[in-house]
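Just so it is clear, none of the values below were taken in a lab; they were calculated from the coordinates. Because the structure is predicted, anything quoted here is derived from the model rather than measured. Cβ atoms are built from the backbone, for glycine too; each structure is taken alone.
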Structure I
Amino acid sequence: LLEAYHQWRGWAAKSAGDYTFHVAVTWWSDQVHEEMGTLVRNHGVNSFKHFMAYKNAIMADDETLVRSFRRALELGAIPTVHAENGELVFQLQKELLEKGITGPRAHPLSRPPAVEAEAANRAIAIANVLGTPLYIVHVSCKESLDAITRARAAGQRVYGEALAGHLIVDDSVYEHPDFDYAAGHVMSPPFRSKEHQKALWQGLQGGNLHTTATDHCTFCAEQKAAGRNDFTKIPNGCGGVEDRMAVIWDEGVNSGKLTPSEFVRVTSANAAQIFNIYPRKGLIAAGSDADIVVWDPEGTRTISARTQHNKGGFNVFEGRTVKGIPSTTVAAGKVVYHRGELRAVEGAGRHIDRPAFAPITAR
């Protein structure tokens with residue numbers, strides 16, 4: 001864990017904006033137990049990520065989950081999970097390939113909502129038995145949201161995250177005849193039907209989903225093409241971090257699904273509070289970091305890979321015209337973006353230490 005942390009700290013030295021890390025626990029040993037403590041006490045890490053998917057790669061089995069969750073509780077850290085049943089995904093992938101279904105349309109078929117819901121329920125149950133708080137990343141379906149809602153109604157500390165892509169893009173993209181287009185949308189969990197999108201918006205409105213993200217992880221067309229004849233070899237990941245706030249405002253606030261205050265909570269303040277960097281982040285006040293977005297609710301922009309600042313050659317929101325855009329961004333008191341002009345400075349970003357939570361001794 002420490003080796004991975006220091007490697008990413010080195011890569012992040014060029015970051016133009018402040019950053020902080022989850023560290024993934026993908027196996028268990030005495031060394032992992034010890035290094036979790038070192039990361040929390042000495043390096044400002046207070047969250048550990050667990051992939052319940054990706055068998056034969058980074059999937060954490062139940063023993064790893066139990067031991068890591070318990071250790072996180074001791075340290076005052078919060079576990080996060082990617083909730084998909086990796087064994088079920090593996091078996092479904094094999095069956096689809098055997099049937100000759102090899103293209104991107106097989107991707108969502110191998111990861112149906114029930115596969116995600118099973119893992120979400122299992123992680124919630126483990127956390128409940130141990131008395132550990134839990135954060136579930138990229139909740140994509142109604143069934144996972146239902147599991148979070150039930151747990152929270154019973155008083156359990158469970159937090160859910162929705163991705164901008166899951167809120168906006170539906171699963172019809174996988175039926176597109178152009179391989180590059182369909183493969184460009186391959187991420188996990190996959191994009192879902194409009195029924196699930198509606199549920200996710202209701203989760204944000206009702207307070208059972210708390211944050212919004214993009215799971216920004218880009219691959220070029222050549223990399224995606226590795227799975228041209230086998231969908232399981234298409235690298236999983238899409239971009240979106242540049243467009244997150246605009247598409248959520250456009251689809252959420254302009255439609256009346258969210259108020260402007262709710263928008264601020266789910267795009268900023270809640271994340272700062274959940275991960276214990278509030279009020280340094282997530283608040284405009286004396287003593288807080290001067291990280292401010294000036295929002296123009298009447299401004300418009302048409303999203304395109306041709307005009308985006310990030311270097312990926314694909315955009316899942318391609319062609320969408322949004323109303324409501326950032327006009328100016330201030331980071332650490334300096335203007336880093338103003339009306340289309342990017343003024344970010346490489347290396348200006350700082351690693352943000354996140355203090356441990358007080359260990360919870362009673363439930």
Structure II
Amino acid sequence: REPSARPDELFTPDYWVDLVRTAEAGGIHYVTIEDSLALQSAQYNVPDERTDEVRGRLDALLIASRVAPLTRTIGLIPTVTTTYTEPFHVSKAVATLDHISDGRAGWQPKVSGRPDEAAHVGRRSVPSLEGGLHSPEVEAFIVDIFGDAGESVEVVRRLWDSWEDDAEIRDAATDRFLDADKVHTIDYVGERLSVRGPSITPRSPQGQPVVAALAHAAVPYRFAAGSADVVFVTPADLDHARRILDEVADAAAQVERVGEPLRVVADILVLLDGPDETAAARLERLDAAGRPLTSDTRIVAGSADEIADLVAQLAELGYDGVRLRPAVLTDDLARIGTDLVPLLAARGVLVPADDQAVALRARFGLEASVPSRYATPSLTGADR
């Protein structure tokens with residue numbers, strides 16, 4: 001409905017390339033690209049019959065692969081549903097994205113809990129969600145699908161490690177392309193999955209591309225603490241934001257997380273003031289034209305100064321970053337780059353992306369390159 005919107009181009013590659021280039025030009029560190037195995041819906045648990053809103057989507061990982069060679073610095077984190085996607089396929093696709101982006105790839109694993117999504121695949125039955133999320137049957141199902149997701153991420157990570165950094169020799173003189181001793185079967189056997197490996201994709205620039213998870217409650221917090229590098233959370237206000245940090249810390253303790261601390265990033269859905277209309281007026285007008293805007297996280301309509309204040313408050317609480325969801329991509333995304341990012345940089349809250357290392361892991365303050373768990377250290381004569 002907005003004058004800036006490009007509805008005829010939503011399913012064209014140039015639309016997505018332009019959006020990500022706009023984000024990159026604005027000094028934004030990374031973009032996430034949402035996906036699902038179902039059409040968008042006004043309801044979280046069932047499809048709807050609306051025809052006045054966008055329905056249909058392109059594959060997020062393929063969008064990221066299209067955008068990667070046409071961008072230079074921005075991180076790319078597509079969503080991939082774990083529940084019905086084989087981890088072997090995810091591992092090679094995300095590793096390929098890391099190769100073609102020179103180390104800017106991530107992955108947001110997502111569980112599938114809707115009956116209509118299950119019907120597309122036919123592998124499992126899904127309990128009805130009409131009675132809410134707290135019936136014993138639904139709660140057991142949620143634990144089960146997040147258990148699936150945890151195993152899937154573990155297999156993907158092991159496959160990423162199955163090639164050591166220097167497994168490729170590429171020496172035509174000796175007729176050796178690779179050192180077979182440095183390509184490993186993973187021989188994973190879990191409760192749900194059995195995968196031999198190795199991957200067919202050589203080790204990517206980051207070794208372990210960033211794994212990020214969206215979480216709203218205890219079970220997904222534990223999944224994120226056990227499987228992810230980054231967790232996106234959805235605080236409704238600052239008090240809720242404090243409680244979430246405690247809940248995530250508790251989850252990390254429960255799963256006995258080891259290694260680097262989980263990076264906690266707060267989601268905010270934003271509308272920014274424009275030159276001719278305030279964000280509040282825009283939101284009121286858009287709400288009146290269709291259904292009122294709703295979200296699983298806080299909606300903030302205001303000036304860049306107001307949003308910068310909120311970002312600074314979240315940083316003071318201990319958040320590692322924010323993920324801003326532009327309410328109108330073709331308006332608010334550009335304003336984040338032109339109006340908000342400079343304010344955050346001036347306040348010292350944000351280091352502009354151009355001043356950081358390109359690797360996405362480094363953007364999150366993670367170790368830039370993780371060694372393969374299967375690598376055996378080589379010893380010199382003195383060491384022996």
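Where does the value 22.5 come from, among I, II, when mean projected area of the Cα convex hull in nm² is the thing being computed? Write out the running numbers ahead of the final one.
On the way: I: 17.7; II: 22.5.
Clearly, the read-out refers to II.
When mean count of other Cβ atoms within 10 Å over residues 245-252 is calculated for each of I, II, the greatest value falls to I.
Who wins on mean count of other Cβ atoms within 10 Å over residues 141-148 among I, II, i.e. which is largest?
Numbers: I: 23.8; II: 18.2.
Between I, II, the highest calculated value is found for I.
When mean count of other Cβ atoms within 10 Å over residues 93-100 is computed across structures I, II, the figure 22.4 traces back to II.
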